[in-house]
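We did not get these values from a lab; they are worked out from the coordinates using the rules stated. No experiment lies behind these values; they were computed from the predicted model shown. Cβ atoms are built from the backbone, for glycine too; each structure is taken alone.
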Structure P
Amino acid sequence: MNLTSPRQVQQLMAKHKVTAKKSLGQNFLTDANILRKIVTAAELCPDDQVLEIGPGVGALTVALAEAAGAVVAVETDRSLAPLLAEVLAEFDNVRLVFGDILKLNPATLFPPEGTVPKVVANLPYYITTPIIFHLLESTVQWQLLVFLVQKEVADRMVSPPGNKEYGALSVMIQSFCHVELVGVVPPTVFLPRPKVDSAIVRLVPKPKAISPEIDRCFSLLVRTVFSTRRKNLYNSLRGIFSQLGGEKKVMTALEELGLDPRRRGETLSPAEFYALAAYCGNALNGPTRNQALYRKGDEDEFYQPDQRTT
């Protein structure tokens, strides 16, 4: 069975009466070269444990199983169970978990101690951002994460300040990971073909050394600034002065950090956002709950409609 042959994949799907579901953003990868690039980017070895999200018809799952020691594949579409059982029959190092990754605790998918797994996934575009932040916010210490995502999203993830693609997603991802754009993927390698280009991105998490209060301030600053992109820092932040210690405290922070309050907030680098959050967070004795970096319904980059399916 050649899972990189669109014709054979179509025959396999017909055999099991499976169709790609637009509602789930299903576009199955059927190209051997792109699979090799993804596996290479993940730097897999026989000792690695890998989390895959959305195995689909199993082409990437097979490639991962051949290179890694163990693969946990989480799939939300239970109608794919018979097909995946056939495709993965010869692999005893793959464990299929049927469920919604956003409702699962990633830490429960691996042994409790001594595991530093990797993530490799062809993500559905309509929930790309929530999945990424769900993984980064978990207690799992990931070695690295390799994703196949919409190119437009990848461009935002790697964008420096000053570009039109730069936004909240850029700041959040770059603050917590080293990000690399590995390569662009054309629509022709998927079944069915999407309407847009895709891209492979590689994320290497940075050490987590952020306090709950700084985390809260950081998330608040980023969400606020990019919901008022065209305003300068003073006008953008005036509505949340009270949550950052008061106007005097924020203006003192801007002065000591060398940040002009007349500067547009959207031009701040991830390091500058963090420095401002650290200054305000360390000066506060307020709530310490570690708020989520992503909340569905937040402004601009945090929620994107499904642009991938045909």
Structure Q
Amino acid sequence: MKIDTECPACLERLVHLTVDKATKDERLRRRAASAALETVRSLATAEKVPTQVAGEAQRVIREVTGNRDPYREWKDREMQQARRLACSAQQCYGDDVRSLLAISVLGNAIDFFKDPLVVEREMSRPINFAVDQTERIAEFLELARSTLFMADENMDRLICFVPAINLCVRRVLFVADNAGECFFDLPLVNEMGRVMRVSYVVKKGPVQNDLAEEDLLLSGLYHELKAEIASVDNMPGLDVGQAPAEFREDFAAAELVVAKGMANYETLSELPAEGKVFHLLAAKCPPVARSLGVPVGSYVAMLR
């Protein structure tokens, strides 16, 4: 998704928010804001993806202020709130695939542009997907379950028998979004992990309030997820073209990619539609909502 006319103002707002969190030193604030705003103004052209510009501006702020994780305090609060809200949400939903998707997307309602009380109220409402292709994930899971597994107790491993007429979803990438969402993703990731090989993709290092590997360790969920943990560069979204060769190979080999949130939609929607990237998000801003053809605030579950 390319930059819309409304994106530059939002990017500038993000710069000011990040600078405020990065340092209390007024001199550094002025320097960081000036450099980051110049970055936004020079890069925010019609050919760019919004998250690419945001990532560069964030890098400049971290460099000028010397603060590698301006959102550390925010993420700590977000994760405390998310742990509590996720526990409550799970009691309101079943364990079918659509319910697990609903729980996961609820976590995407957490937003540093919104008051926490507003977020909590929004989470109390039932999930209605404006674009609802949740049955496609159910089909993937059913296909995987149809594969016959036999335990070889002597070798302590699983032998997989695949019927000639069937194919198993062998490889799934689950691309995480914001830090607190890991608690909401857990039930869905673990359900997938029972029948597929899942990689939970997080950032190598801090960027905005995205889930980084260190955040996952702090959450206590690192070893609870029935998934491998993979990491990508600390830039918003997922720019596959800029990812390491090994990750690009994993992405190409994956039979399903679950991509949480708007930043991942902005970047991955630039790729050709191959019917394997499943976007799961709340459309929080007008440009993303227009791109998806849904009202602002809508939840989307869409295979592209």
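Determine which structure produced the value 3.7 for distance in nm of label points 7 Å out along Cα→Cβ at positions 198 and 230, calculated from the coordinates; the candidates are P, Q. Value 3.7 for distance in nm of label points 7 Å out along Cα→Cβ at positions 198 and 230 corresponds to P out of P, Q. For helix-only ellipticity at 222 nm (-39500 (n - 2.57) for each DSSP H run of 4 or more, over all residues; to 500), the calculated result is -10000, so let me know which of P, Q that is. Attributed to the structure labelled P.
When distance in nm of label points 7 Å out along Cα→Cβ at positions 118 and 270 is computed across structures P, Q, the figure 2.0 traces back to P. Can you spot which of P, Q the value 0.60 was calculated from, given it is FRET efficiency 1/(1 + (r/R0)^6) of positions 142 and 206 (r between Cβ atoms, R0 = 41 Å, to 0.05)? Computing FRET efficiency 1/(1 + (r/R0)^6) of positions 142 and 206 (r between Cβ atoms, R0 = 41 Å, to 0.05) on every structure in P, Q gives 0.60 only for Q. Figure out for me which of the structures P, Q the number 21.0, 68 belongs to, where Rg and Dmax of the Cα atoms in Å was derived from the coordinates. Only structure P yields this read-out.
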